[in-house]
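Where a number appears in this text, it was derived from the coordinates with a stated rule and is not lab data. As the structure is a prediction and not an experimental result, all values here were calculated from the model. Cβ atoms are built from the backbone, for glycine too; each structure is taken alone.
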Structure I
Amino acid sequence: MDFASYTPKEGLTEEESEVLAAYGGKSEGEILRAVYERAAEGKRNGTLSNEQIDAFCAQIAPMLDAAKRKKLKKIAEKLKSM
């Protein structure tokens, strides 16, 4: 996944666009940790729903190869079980 050249689809919120722009040049591990930490915080404080997690995954999955989609699904399931 190349965040530097990613052009968001129509419908992203301003916050989502800012988050995507902030991760340009970061390693995959850094991005995954940051996204997971932010999502886990949202689940803990009630500002992130399972439906929002599913929507995020549906939007990101087409940009990933099969192995990364599998990893995304595993992370999403872990978050949704919180």
Structure II
Amino acid sequence: MRTNIVGHKIRMARSMHNPPMEQKDLLAKLQVEGLNITQPILSSIEHEKRMVSDIELKVFAKVLGVSIDWLVGNADNIK
């Protein structure tokens, strides 16, 4: 059952970095921004099995270098 609409976009944004950003790298960047989540939680988010709060969404967009609109599917442009 899907519980978020951004999981696949988070995975996609990680893969678009050069070199691709691994989950552990994303987790470290999230932690610097004050968002402490674990690898199993990130995996649940990326597989659309865990909800994402508005605060988490904002931090994901910032550390991945994408817009919130792109993450939620309201924009074609990544930024």
Problem - Given 38 for relative contact order in percent (Cα under 8 Å, 6 or more apart), calculated: source structure among I, II - result: II
Problem - Identity of the structure behind -1.37 (criterion: log10 I(q)/I(0) by the Debye sum over Cα atoms at q = 0.23 Å⁻¹, calculated), options I, II - result: I
Problem - Structure responsible for -0.60, -1.10, -1.12, with log10 I(q)/I(0) by the Debye sum over Cα atoms at q = 0.19, 0.34, 0.36 Å⁻¹, for residues 18-57 alone calculated and labels I, II on offer - result: I
Completion exercise
helix-only ellipticity at 222 nm (-39500 (n - 2.57) for each DSSP H run of 4 or more, over all residues; to 500), calculated, reads -15000; among I, II the input was structure II
Handout entry: distance in nm of label points 7 Å out along Cα→Cβ at positions 50 and 66 - structure with the largest value, from I, II
Key = I
